[in-house]
Structure 1
Amino acid sequence: MHQLLGKGVDQGVFPGAVLLVARGEEVLFHRAVGYASLIPKKEPLSTATVFDLASLTKPLATTLAVMKSVEEGRLDLDRPPALFKKGGLSNKEPGITVRHLLAHSSGLPAYQPYYALLLHQQGDLKGLIRRFVLQEPLWSPPGTKTLYSDLGFILLEWLVEEALGEDLHSWTQRCLYRPLGLSTLGFRPITPYGAARPEPYAATEDCSWRGKVLRGEVHDDNTYVVGGVSGQAGLFGTAWDIFRLLRELKRAYDRPRYSGLFDGRWVRTFWKRQDRPRGTTRALGFDTPARRGSSAGKFFSSRSVGHLGFTGTSFWYDLEKDFLVVLLTNRVHPSRRNEGIKAFRPLIHDRIVRTVFSSKAAPFSP
C-alpha cells in the first residue's frame, strides 16, 4: 500500500498524500508520503498535515447542518423553501426543494465563475452571489435529471443560516467539531491582508491572480471572494479527524437510539441512495458508487457513501463491510491541470480492498 502511494508521488499524480484505512473502530493503515509543498521549496508531508478538503465541505459541513435543521423541524426536505420567494427560483415549477439541492437534481447549472465579477467589489459579496444563483435559468425541471452543482450548495448554506440563526462556520464549530474534539476540522476565514498560513497545511495551486502559492487559504475561487466560508467549499482538516467524524455518523447509523450528536434515523435517510431521478447515484449530500467507473473502484458495495474534492481529496465508506478509506492529496499543487488522480483513485481502492479482505494478503502495518 505504501509502495503504491509512493508510485503516485514518483509518477507525478500528486506531490503528497495521506491515506487512512479503517475497519470499524480499528485504523488499519495511516501513513503519509511525499511533500506538502514543492514550491517555493520542498517540505515533507505528515499524517498531521491539514488539507484543503474542497467539496468534502458539502457532506462534512453543509449537509450535516441541513440534517440537523431537518431533524429539528427547521427545514423540510420536500417543501420548496419560502426563502426562495425572494428570487426567481420560486417561479420555476415544480419548485426546487431541499432534497433536490442535496441530491443535485435541482436543475441548477454545475458552476459559474462568479468570482470574476466580484474581484474588485466590496460589500455583501455573498449576498450578491446568492442573488446570482437565484436568477440562473434551470437546465432541466427540478427532480428530472442529475447534475452535480456547486450552486445548489451555495443556496443550502443560505437556508441553514436562516434556519439555525448562525453562520455555517460558527455553527459547525460550536455544534459539531468542538464537541467531538476535532481540532483540525473547520473553515479558515480569509485573514487580513491575505496573510499566508504556515505549516502544517498542504499547499495547493500557484494562483496567478492571487499572486502566490495557496496554503491554508481556500483554493475554490468563489469561496475565496466571499471570505473563505461557503456551502460548497472552504473546509480544512486531517484524515484522522475525517475518520472520527464519519465514525460518529456510522455509530448513529447502526443504532437509531444512539445518544450522540446525530439522530440515526436521519443519518439513514441521508445515506440512502435516492430513487429519483432514474439512474442517479446520489444520496442526500453524499454520493454512492456507480456500477461502472466509480472512483471507489470495483469492490465497494452498493451500500457505500462517499465524496470527492477537487483538490485531490476523497473518502469512501462501505456501510455493509464497515470499512472506510480516506485519501487526501494535494494534486492541484502547483497546477490544477494535473488530472492523474482520476485513474489513481480506483486503482488504490481496489488494491486496498484486495489487501484487507484477502486471506492470503499480509496484514496492514500500522
Structure 2
Amino acid sequence: MDNPFIIKSYESKDLFCDREKELQLMLRNCVNQSDMTLISQRRMGKTGLILRLFDELKTTSPDIHTIYLDIFASRNIDDFIKLLAEATMKSFPVKTSIGERLMKFIKSLRPQLSFDNITGEPQLQIAYQTAHEKEYTLRGLFDFLDSQEAPIVIAIDEFQQIRDYPEQNMEALLRTYIQQMHNLTFIFCGSKKHLMADIFTNEKKPFYASTSFVSLSKIDEAPYTAFIRRLFEERQRSITSEAIQFILAWTRRHTYYTQQLCHTIYANGKQTIDLDEVKLACNQLMQQSEAVYLQYRQMLTDKQWDYLIAIAKEESVQQITASAFLKRHKIGTPSVSRRLADALCEKGLLNDDSTLDGTVYSVSDVFLSHWMERL
C-alpha cells in the first residue's frame, strides 16, 4: 500500500492537511483576479498549497486555467522565458484549442523543440540575437496568454531568483508587462523572505504594493493531530495520542519534517505505533542525514559551527545580543553574534522570523537542530 504521508509536492485533497483559511483566501483572489505574494519558510508547504489550490479550482471554477513554474534553477531572462513557455505547453496540450494556438505561437519563435525521454514533457531552446528580442518574446508570450478567452492563474515559485539575473531591469520589465494584463492572475512565491519582502514592500521597487500577501505559518495542533490519526487508522494501523503529541512537538509542526517523520514511521511497517516507535524513527532520520550534517561542519568556520550549535541547544533565540545568551555559549560581543547570525541566515542554515516581539532565530533544518542538541 502506498505511503499516505506525501513528502513530494501534492497528490490529492485527501492527503493534504488543513490550510483551509489560506486556501479560501487564495480561491477568492483567483476568482477576483487579485495578484498574490505567498511567503513562508522553506519546506513549509508553499508548492503543495499552490497545487492544492489548482486542484480545487478545477472543481469550483473550471473555467480558470492554471500554470505553475519553478524558476529556482533559472539564471537569466532566457531561462525564465524557457521555463514559462514549457510550463504553458504542459498546461495546454496540443490537443486542446489553446494548445493548438500556443504551438503556432511557439513555432513562430523558431525554437528547437524536443521532448524529455522520461517524462515526455516538452523542452525548448530559443536563439536570440539581441536583448530586445528576448524582451519582445517575453511580452509576446504574456500577450498570447492574456488574449485567450478564459482567465489564467500563473504561479511563479522562488520568484526572488530574478534578483540574481544579470538583467538589472528584470523586475521593472515584468511589472510593466504584468500590470497591462487583463485575464492573467499571478501568484508570486518565495522562501527567501527578506528578498521577497524587499521586492513587494520596498516603495522604491517596481512591484511595490502590487499584490496582496498570503503568509504560511505552522498548521494548528488539532487539525494536524486529526490528520495523522486518520491516515494511520484508514489503513488499519493504530497510533497513540502520546505518539502523535511527540511527533508534533519534535518536528515543531514544520510541515516537511512532520510529513517526513510520519512517512518514516509508516514505512517501518508496524501496525501499532507508540512512543517508542516514533523515537526509533527520529533516530533513523538523524542517522541517515549524519553524513550531510558533517559536511556542514566542513563548510563553516569554527565560530559559525559553534554558533549554530548554540541556537540548536536553545531551540530558538529572540535576543541574540543578550548577555546571558552570549556568556552561556561563549560567543563574544553583540556585534559578533549579529555577524554570525547574518552569515548563517545567508547560507540558509538559520531562520530569522519576525514576530511582534522581535526577530526569532532557529536552525532551519529541524532534524539538524535535534542532532546538534546532542553535541
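Here are a few things to note about the model shown:
- Each of 1, 2 could give helix-only ellipticity at 222 nm (-39500 (n - 2.57) for each DSSP H run of 4 or more, over all residues; to 500), but the derived value -15500 comes from 2.
- Comparison of 1, 2 - label where relative contact order in percent (Cα under 8 Å, 6 or more apart) is highest: 1
- Computed 39, 28, 19 for semi-axes √(5λ) of the Cα gyration tensor in Å - originating structure among 1, 2: 2
- Value 0.85, calculated as FRET efficiency 1/(1 + (r/R0)^6) of positions 166 and 182 (r between Cβ atoms, R0 = 25 Å, to 0.05), assigned to which of 1, 2: 1
Values in this text are rule-based calculations from the coordinates and carry no lab data. Note that the coordinates shown come from a computational prediction; the quantities given were computed from them, not determined experimentally. Cβ atoms are built from the backbone, for glycine too; each structure is taken alone.
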